[in-house]
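The numbers here are math on the coordinates, done by the rules we state, and not lab data. Note that the structure is a prediction, hence the values are computed from the model and not measured. Cβ atoms are built from the backbone, for glycine too; each structure is taken alone.
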Structure 1
Amino acid sequence: MLVDSGASNSIISDKLSCSLGLKINHLTNINPLVAATGQRLCNLGKVTINLYIKDLKVIHSFVVQKDLFFIFLIGADFLRKKQRCARLL
């Protein structure tokens, strides 16, 4: 897991999403994400995940990306909306 306050969205790899058996909601209106290198990322849709941080259950949506170097990224969207949880990370 990577926590990146500079990333606008929280992201999960397609491989991890598949191995967890998550249902990808294929959306056509997702804006393409751009990596820090300028490379456009391939959005496959969104998944909603129940995360457990210590004893706290958190429900959050993640953009599913193909061919990621990392498998799971907590972005600024999570950090803004879930400030209490962010302090636990």
Structure 2
Amino acid sequence: MRNRGFTIIELVITVGIVSLLATAAVPSAQLMYQRERVRELPAADTWGLRSYASPPDDPQPGDDVYDVRSRSSRSGLNGVPYRDW
């Protein structure tokens, strides 16, 4: 009689497929987690305005808004702080 079970090839293929799916799912899960964290940021406390008259290294708000910058201390998925983007 033949023993009914999985062969080593079937198990290797199954592990390969599962690892491929996990490789695709992990970055998506990280991105969803990061987007959820961004939604939780209170908008008034984390965004600053920069006017034309203010220098880039010392942004100040003004009547002529030139740029919007982040004042958050958090970092993005690439490790760069939001304020340095």
Comparing FRET efficiency 1/(1 + (r/R0)^6) of positions 4 and 36 (r between Cβ atoms, R0 = 41 Å, to 0.05) across structures 1, 2, the largest value goes to 1
Which structure, out of 1, 2, was relative contact order in percent (Cα under 8 Å, 6 or more apart) derived from, given a value of 19? 2
Identify the structure, out of 1, 2, from whose coordinates semi-axes √(5λ) of the Cα gyration tensor in Å was calculated to give 20, 16, 12. 1
With helix-only ellipticity at 222 nm (-39500 (n - 2.57) for each DSSP H run of 4 or more, over all residues; to 500) coming out at -3500, pick the structure among 1, 2 it was computed from. 1
Here distance in nm of label points 7 Å out along Cα→Cβ at positions 20 and 76 has been calculated and equals 3.1, so which of 1, 2 was it run on? 2
